[in-house]
Structure 1
Amino acid sequence: MTAALTVAAIQYEAHDGGVPANVPEHVRLIEDAHSHGVRLVVFPELSLTGYDLKLFADEDAWVTPGDPRLEDIRDIATRTGITVVVGAAFREGDGTPRLASLVIRPAGDAAPAFKTHLHGVERELFVPGSGPALLELDGWRIALAICFDAAVPSHASAAAEAGADVYAVSAVYVQGEEHRLGLHLGARSMDHRMFGILANMGGSTSIGDSCGLSGAWGPDGRALTQLNVSGSAIGIATLQPEALLPFR
């Protein structure tokens, strides 16, 4: 890469009402990020509904390929030139259920990336993916992870072996997990000499209240920025390519 990359880790407190209730708030926060020159926006795990697995007994809680309910997010990605990563329960065209991050690009396409390491009740609802997905943006290579993926060292190792410069995690960490959060993001960044990004779910979830702390980490494992609130907020960081050079 030749230029710095400005990113936003969106700590998002999901609204009741499923996908239709959360899309407008996603759009508002993307608009806010755009005003700060952001090129990549990352939302938490299951940001379009909130992390409550009981919701997925209702088919309306699932997102499908080309889902028209995401049109406003596709539109703002196109208008601003921002690449957006949102969290969703996703049914593939053949019906395969996935816990996914959807990468919505300025061209308007939405490409899913799947959680590799499911845990607990998730295993009863979703089929796991096969490893980290990589996206390229402005010459940067960004690996996507979903929550427990970051707890498994081999996931970040596979991302690094694929050439990732950034490890972007969409997650739900709750109160009492602050130390675990810091260890996961700091270690993954330092071990593989790449930047880390964490977008944590805000507010209350079915597994506890958010511990906040969304932000970004440098290749030395130190936090560049972290949010000290538990509700919705935007953590912005500018990633400098020269920080990677001594290690490559």
Structure 2
Amino acid sequence: MLSGTLLARYSAVLLLGFLSTLSALAADPKPDFSIKTKALEAGVFLDEKIKSDAALAANCLAEGEKWAEKNRADAEKERKSDPALFRNGPWTMERTYETRSVVDGRYVSIVRADYEYTGGAHPNSSSDTILWDKSAGKRISIRPFFTETADNGPTMKAMRHGVIASLEVEKKKRGVEGTDASAIESIEPKLLKIGPVSLAPSTEEGKSSGLTFHYSPYAVGSYAEGEYIAFVPWERLKPYLTPEGARIFGGARPKDDEDRPQ
């Protein structure tokens, strides 16, 4: 029979183990939509801020479900034509929607990140962005914030210049400057070609400090370099702002945002 002291210690160990298990389970969020077949395991995840807005959550989830169902069809087709591709298990895919910033209580920037592994040499990942107008209840672009956004126009040229300057600094930090200059030089001064864009958070509450552009692995460098986030401060784009743009931009980029993992 265990003594009182030993019993107390044993109980404490069990309690710690139980708490550790609960912590691990809490750290592993459940998908808001999932598919599990012999060909595909896929999950769609929304963060808590998105789920607190019913219209936004429904919009993202509908898109995520459509994405997952399409991949299910593709995976099933591949498995039927070449079962050997799945000898190590099903394809695995995840899509996450994460709030980047909320500006003026109205404009919600979201980063949509996709991960997939289909049995190749390494997993693949990609990022895109969504700008949601809470007042209008729909997705919008950044066009309302600028007087013009014509292809090769002054606004887009200024954005491109800022993006390239930011990427050059980041590549230097990583020790890969000059390894593939053509990758960033190929960025086009066109709204639909310059890259996925979001409103960066600011030190000034309710404002945005500028634009961040999200580049997936391979987009502006080798796969080994990983993802890049280019930041263009709002001051660089000040001459091209509409009254609404001038109203929502201000302040500086928070230090913890500069240090966010890429």
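Highest-scoring entry among 1, 2, by distance in nm of label points 7 Å out along Cα→Cβ at positions 195 and 219, is 1. When mean count of other Cβ atoms within 10 Å over residues 107-114 is computed across structures 1, 2, the figure 20.9 traces back to 2. Tell me which structure, out of 1, 2, gives 80, 55, 43 once Cα extents along the principal axes in Å is calculated. This value belongs to structure 2. Of structures 1, 2, which gives 14 when relative contact order in percent (Cα under 8 Å, 6 or more apart) is computed from the coordinates? Answer for the origin of the read-out: 2.
If P(r) over Cα pairs in 10 Å bins from 0, in percent, for residues 131-170 alone comes out at 37, 55, 8 when worked out from the coordinates, which of 1, 2 was used? Corresponding structure: 1. Looking across 1, 2, the calculation of helix-only ellipticity at 222 nm (-39500 (n - 2.57) for each DSSP H run of 4 or more, over all residues; to 500) that yields -6500 traces back to 1.
Just so you know, all these numbers are worked out from the coordinates, no wet-lab data involved. From a predicted model like this one, the values you see are computed outputs, not experimental measurements. Cβ atoms are built from the backbone, for glycine too; each structure is taken alone.
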